[in-house]
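Asker: Listed after this line are the structures, all set down as structure tokens.
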Structure I
Amino acid sequence: MKAIPRLHVIVNPTLDDPAIKLARMVLEAGAPLLQVRAKGVSDRERLALTGPIVALCREYGAMAIVNDRADLCLATDANGVHGGADDLPTTVLRSLVGRERVVGATARNATQSLAAEAAGADYVGAGPVYATSSKVGLPAPKGTDVVRDVAGWSIPVIGIGGITPERVPEVVAAGAHGVAVIGAISDAEDPGAATRAFLEALGER
């Protein structure tokens, strides 16, 4: 089983803000994994936005995961790819990126988690745990029950959705291996300090 970091920081680079400054701040603070999620741009623009962040992760010795796009994962030599609920199936992502790279999947119940594991996922993201404004079109938050339902199998579970450092203990107590964070870090006055707070809450500092 591949070693999956406990803190996943999701960055959303755009043409107006390529998120390099944010990525460097959280990496300097010790973030072990960044997931790059560039949306609403052309494929060439997405590649141009993703590549520098993947390179920065490599510079800091952190893992880089590309959201959704196996082709961009390969093109940027990222460590892996994460497939959302409406993205390519886990079996397809695994066949494209091979056995050495990490493949993450999204699961909202035990059935989906078991299916993701059988299809070759290395971890599953479970959520939304709490209300979040970082992504539209999500189902209603289910609290830690969604983590509890998905956890308990052999692959790690990463809780996502509205998680703050203060909420980390109850998410972990429900069975999560770690957490994925967007707004609580990217919107923080000091993203580096917010990253360190999450690492401390996870017992990683």
Structure II
Amino acid sequence: MLKVELPAVWQDEVQQQIFRQLLSCISFPGTIADLSNYLQGSNALIGVLATLLDNTVTLHDAHGLIKHRDTRSVGASAYRRFMSSPTVPVSEARFIVADGAISPNPDFNPNLGTLDSPEFGATVILQGEEIGSGELTLNLSGPGISSKNQKPTQLLIKGFHQDWFARRQQWVSAFPLGVDIVLVDNTKVVMIPRTTHVILDF
């Protein structure tokens, strides 16, 4: 039988390295992590999902971004086969994947958690064109963000619709309820937890 080597993002040692990068991102919102050294043909979206998901958490793929075939493996539908999270409606999902360039529908209502269990609020992962440059500027402030002269830290992004951040304001307005946002491009990732205050510049 032909033995097929797993793509890098499905290997434990690689997932551990990506997880360390994600821990740094969530601890210091606005910090950009470049995952290029760990992806080896996959993209940042799949690297993040492979690291964070298992069969104990639920998933909603709003725009069909998760490919059903890993082109680096031979004849295997690796992405969904190894990503064993059950698929559920958006309101029930612990993790939600969406195209950041597409404005969220009015009925796009992620789980915000409860006062007893705010940690069950969803993590929304948005894929866009570029992190670190672009026409949309997010001014970030709050816990974990170091800024000079009390000014917000600026994060430039491209290929993310501004409506996501307007809706986020609604979702986090009753803290500790809310969602955590993860932004990815092809190789980079940045995290915006619900504790972060975001103001948009156009």
Structure III
Amino acid sequence: MVGSEVLHQAIADDEIESVTVIVRRPVDISHPKLKTIIHQNFSDYSNLAEVFKNNHAVIWCLGISQNLVSKEEYITITYDYAIAFAKDALSANAELSFLFLSGRGADNTGKTKLLFGKIKGKTENALKQLPFQKLYIARPNAINPVNKPKNLPFILRLQYFMVKIFSHITPSFIINSDELAKALLFIVKKNEAGHRLYADFELKKIAKQLS
């Protein structure tokens, strides 16, 4: 949901010269500044060194609901894939900035019993241990998809329906997917050195400034 929105917003952004997506299947969009790389093994990116050298920033949006997969699969997708990518990317380009899409509820202490919070927090901690010169972690709260993916499982349709309801009841806790995408792009374009955590209210503040 967020990754596809980031792609659309990046292509529409005149300040961004080129966009590279690393996917298992072709995306349903073509554009002169878009380069699509079909890559099957998400545990090994060592053959993409030239790709990393030719890009300035990564926005890592790969994720899945913990309700759709087993615990082991969730850990593989959320933690293993992200860390494997980060290590290979850094090995090829030490100046590459990296933005990890986490979420409110991520727990860096590992004390939470919630799988989402535990594994997101574990991934954040592992990324901080890597020698990134520029590392950004974004923790949005609930995300309202402005362009819903097709053929969604029932559990996701239900979740999005609930988000839609709460966007009217407690709008301060909700951010639209296009607003979030623009905020993430703003962060990597700002290109601040160091490690930076963006809480949900900060992401909404950025989005409001950009609107």
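Asker: Have a look at I, II, III and say which one yields 15.4, 42 for Rg and Dmax of the Cα atoms in Å, as calculated. Before the final figure, lay out the partial values.
Answerer: Details: I: 15.4, 42; II: 16.8, 63; III: 16.5, 48.
The read-out comes from structure I.
Asker: Moving on to the next point. Could you figure out which one of I, II, III the value 4.1 for distance in nm of label points 7 Å out along Cα→Cβ at positions 32 and 104 was computed from? The partial results should precede the final answer.
Answerer: Values: I: 1.3; II: 2.4; III: 4.1.
Derived from the structure labelled III.
Asker: Which structure, out of I, II, III, was helix-only ellipticity at 222 nm (-39500 (n - 2.57) for each DSSP H run of 4 or more, over all residues; to 500) calculated from, if the result is -6000? Intermediate values should be presented prior to the final figure.
Answerer: Values: I: -10500; II: -6000; III: -13000.
Structure of origin is II.
Since every read-out is calculated from the coordinates, none of them should be taken as a lab result. Note that the structure is a prediction, hence the values are computed from the model and not measured. Cβ atoms are built from the backbone, for glycine too; each structure is taken alone.
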